[in-house]
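Please treat every number below as a calculation from the coordinates, not as lab data. Model, not experiment: these values are computed from the prediction. Cβ atoms are built from the backbone, for glycine too; each structure is taken alone.
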Structure I
Amino acid sequence: MFERAPNGFFVNDLVLFNSLRRGGYVAKGFVFEAPDLTNSPIADLNEFQEQLCLLLASLHENQRLQIQYFSDSDYKAELLRFQQETEKFENTWTKRSRNERFVRYWQAMVERKLRRQSANIVEGIIAHANPQKEGA
């Protein structure tokens with residue numbers, strides 16, 4: 001563990017902490033949006049659990065995995081895009097039903113009833129003191 005946060009640098013979609021020498025770390029982050037498995041059959045739930053176990057079992061002793069789980073109700077971008085697409089329609093009934101849906105979902109978002117869950121996953125690896133050169 002660090003006493004204080006290490007200096008970090010962004011290099012080619014990676015985060016590099018303490019440089020590429022002994023004691024340094026290289027990390028890459030991913031956004032993971034799991035499917036809604038609420039009403040899924042047991043076989044699907046078991047398959048998802050097996051995939052998570054394989055992910056954890058594949059980590060080597062010099063690798064680290066951090067998971068930040070959160071849920072939010074921010075669908076603003078998606079709903080505004082939906083509303084912009086609605087304005088392009090000429091059919092009155094289609095516009096009316098899509099506008100009703102927009103207003104209903106927007107209100108649910110404001111009341112924090114419309115939720116989604118997500119996880120940020122960061123995998124890191126410890127830099128070795130003497131990395132092997134190519135051809136060695």
Structure II
Amino acid sequence: MSIYHECKSSQNLRTLIQNNNVVVVKLGAIWCGPCKAIKSDFDALAVRTVENLKQLGETRPSISFISIDIDDMCQDNGRKWGDYLNCSGVPMFIIFSHGKTKNTFMGGDLNPIMDCIDDCLNKFLNTTPVESV
């Protein structure tokens with residue numbers, strides 16, 4: 001089972017963004033060297049975050065991780081995902097919190113991404129930081 005939610009259309013993406021407290025979209029490409037280099041670290045970040053949140057029980061915030069190849073076609077609008085999401089380079093990460101874009105990150109440094117995810121989740125929990133790593 002994948003840690004990532006499948007996203008084939010812009011409507012599917014909008015639904016995931018609206019139905020989750022936090023959504024992390026990772027944009028990459030199969031030809032991208034830096035995307036390949038950070039894949040396992042980002043996968044581990046996603047797994048740890050989801051597993052840590054499970055410990056909170058029913059009061060936990062909902063989070064979705066989505067991995068999209070910028071060269072794939074968005075099924076409902078005939079555009080490539082990279083064009084649809086205004087991707088200017090890869091890897092690129094877009095974090096949504098409560099239905100709105102919280103931040104966008106470029107490059108392979110996962111530390112600011114982890115910090116942003118923690119910040120979004122902590123605002124939901126209004127408690128001490130959630131350890132994601």
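Couple of notes before you dig in:
- Source structure of the calculated read-out (distance in nm of label points 7 Å out along Cα→Cβ at positions 7 and 103, 1.8) within I, II: II.
- When distance in nm of label points 7 Å out along Cα→Cβ at positions 79 and 111 is calculated for each of the structures I, II, the largest result comes from II.
- Relative contact order in percent (Cα under 8 Å, 6 or more apart) from the coordinates reads 34; which among I, II: II
- At a computed 14.4 (mean count of other Cβ atoms within 10 Å over residues 23-30), which of I, II: I
- Comparison of I, II by mean count of other Cβ atoms within 10 Å over residues 63-70 - largest value held by: II
- Identity of the structure behind 1.01 (criterion: Cα Rg over 2.2 N^0.38 Å, calculated), options I, II: II
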